[in-house]
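Engineer: The data blocks that follow each hold one structure.
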Structure P
Amino acid sequence: MEIARAIREDAPQGDITSMACISPSKKVQARVIAKSQGVLAGWEYFAEVFRQVDPTVRVDTQIRDGDTLKKGACVSEIQGNGRSVLLAERTALNYLQRASGIATLTRKFVNSVKPLGTVILDTRKTTPGLRHLEKSAVRTGGGQNHRWNLSDGILIKENHIQMAGGIGEALRRVQTQRGKKKKIMVEASSLNELRIALIEGADWILLDNMPVAMVREAVRRVHGKCVLEVSGGMDLKNVRSYAKTGVDYISVGSLTHSAPALDFSLLID
């Protein structure tokens, strides 16, 4: 449904330019070329667009999601009806460039924290309607997924704490409501909130917007009693410094909300 909707968005009455100037029987061969270096992702979406536009169009590739692309690399060879190829072109490339951009940025973050053992996580800061594509691209780049949605796990955040009347009260309320298999995650923005979260039995504490020195002290105090995650303001310049503190996870919103697209071109031979 998602892909069908995207195709209709780009061609609600068809590709009127191609219908006007290209013979309905015209057959073409085309290549998709990477215009910069990066990590390929989103191939299934790319191929599915062509399949839904015209199942007779042949879309081949010798590479896979997760492979590193060099500038100028041929990503795919396409054969089929010319009108169909041009109708599918932009929507298919949009999926590919968005996913590949996310995978490329994720790979950079993952490589930055090697071999410290810290795991790079995404967030729910995704494009509406594209969460599956974008979170899959994070995994392709070597990261892991945090919660997929609000029903996927308990995470007490700043606004929950504010409305509940404090971090301790929020945790106590959740303790009485959670299912037996649901872990409790909670944000802590100070060492005092960290202390309360430990007392109240949080399984996972997210250290929000803390400087490196404070995170290091938090790791010392927790000493393996629960999972520790850091988030807020993470970039390629500071992520390794945070990883060196010994935290288990670092979540990076920019993986999905700010990753630059990896550019591709479809060229008719």
Structure Q
Amino acid sequence: MKETKERILILGGSGFLGHALYRELQSYYDVHATFYSQIGSFSENQAYHHFSLETDSVWELLEKIEPTVIISALKGSYLSLSKLHLDIKKYLLEDSRRRFIYFSSAAVFDGKTFFPAHDNDTPLAASKEGKDKIALEKIVFEGLPDQVAILRLPIVLGVNSPLIFHLRQCIKNYAAFEVFPNLIVTATTINKVKQQVHYIINRDLSGIFHLASVDMIHHDELFHEITHHFGSKLPIFKNVFSSNEDRYRALLPRINKLPETYEITIAKVIEESGLAETSTIF
């Protein structure tokens, strides 16, 4: 089967997204991942390699592992990430069979908030984060569209996601949790993202993908609904109004749609995020 042919390197494999991808893919592919500061389980796993974005060259890892697929789930400064992407581009140019998956976000459209953003829309950012992500997308995608998949993510939730953990802590401590009543969003879960990435790798897909729910919801309504699944106790919902009118921070797929099996609805995001917490042991 195809799964046995790929050698995958996940940059940022100790983070929430990268670790979930490692757990999803490691039974099917030869998967390697990087960690930075964690000790214990990551450093003891021979498939995990220490890597500092700020001080290390990625070439040592590339030459040692010789990955056929590189997944970037790293966070860091634009300068360091741009250098990393240029090095990855050189690596891809050496062999047309090599591929790169880059995780971007809805921030690339934060300068265009009157409508939801589709995967064939031209990005327009107002924030530094959004402008940096647009530049990082361009570095590798331009000139190598058949070898690169850009995966733009909306709000990523799920039982053990950082946002849901924060929401539970706010409920427990009766603390404030910020919601944005005038913000219309899409969302997804970490479980759906890792399934979608597995499919994209297995089918050799390239291009720009919006891995988001097929429908939208107001930000405050989303978290109110999730909280109702937890029980009767509520956090202090702090309404934040940054506009007098509705704004969109919503990604929607249009051109590069995945099969229906790999789609998700807001109702499913709410249902899954409201489940009981599960163990995240490595």
Structure R
Amino acid sequence: MDAEGPPQAVPPFTFPPQYELPLGPSAGAPREVRFLLGEDLALFEKGMNLEVRIVAASRAARYRTHALAALMGLWSRSFAYRADACSLALRGAYASSIPLLRAACDCIGAQRGLTSGGMDEFTAWLAAMAQSREHSALDIGLGRYRAGSVLAADDRLGALYRALTELSMTHFGSTLLQVAPESDLQKISITFADSSFHLGWAQLVAGWLLVLVQAQLETALAAEDVFGAPPEAKDELAGLFSGIENALGKPDRCRMEELGEGRYLLHNFRRQPGAAPRRLLL
């Protein structure tokens, strides 16, 4: 427990022994994913498992503070959102993964906000927890907290958050891109609840997952006074980040470029590797 802080103790917490990609032999995991996104998925799995190891190293009593509870709660949500988004994308449910990725982005931004001066808000909320006599319930309060300015200050994470927000909204162009990606000036080719493989969408989601796992690891290691970390973590992180940058920088990769004034340009958008790459302007 933190000195002179709220009364709640932080007992030992549970965590998964490791992260495993959901690539079992099922119809829900298209075979194309294993061959065309193997490098991305291997990097994502490596990053997620490095996160688990840092979490495991932070279980010792000296780390179990209120600050750890604040950050670990948001980190747990970020981890779960990304793991579930990956599972959905591997089943071809690309549209369903987008709100989860946006929520993961929010959780990472909130962690950064707390470590850059917002921790007093958490401890004040924690200290106000009480038993409500009127409702015979534990009154935990919502503890409303956002860190939008922190996200905006990070060029890559801020751009990703804005893109994911636009794609999560009910905009006409966002909807067309997700449910009728083969449309053009002659036709609107709607595919209702489609879960077939789409290379462009698969590369986009996989790339966003890599950006988020990198951002989460950077956030955790920057809070070295809160979390424990294996001695080799920083060296592993450097190798992982190099791999991520190489994967994201491939010229034939589908990517979404922010042009400013709420406009986006998609490059190399196509369903199959042999198809002609398209450019779409949102």
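Any read-out appearing in this document is the output of simple, stated calculations on the displayed coordinates, not a laboratory observation. All values reported here derive from a predicted model rather than from experimental measurement. Cβ atoms are built from the backbone, for glycine too; each structure is taken alone.
Engineer: Cα extents along the principal axes in Å was computed and gave 54, 42, 38; which structure, P, Q, R, did it come from?
Structural biologist: The structure behind it is Q.
Engineer: The value -12500 for helix-only ellipticity at 222 nm (-39500 (n - 2.57) for each DSSP H run of 4 or more, over all residues; to 500) was derived from one model only; which of P, Q, R is it?
Structural biologist: Of the structures listed, the value fits P.
Engineer: If you don't mind, another one. Can you rank P, Q, R by mean count of other Cβ atoms within 10 Å over residues 182-189 and just name the one with the largest value?
Structural biologist: Comparing P, Q, R, the top value of mean count of other Cβ atoms within 10 Å over residues 182-189 belongs to Q.
Engineer: Of the structures labelled P, Q, R, one was used to calculate distance in nm of label points 7 Å out along Cα→Cβ at positions 150 and 174, giving 1.5. Name it.
Structural biologist: Answer by label: P.
Engineer: Kindly point out which one of P, Q, R the value 21.0 was derived from, the read-out being mean count of other Cβ atoms within 10 Å over residues 190-197.
Structural biologist: Q
Engineer: For distance in nm of label points 7 Å out along Cα→Cβ at positions 126 and 238, which of the structures P, Q, R scores highest?
Structural biologist: R
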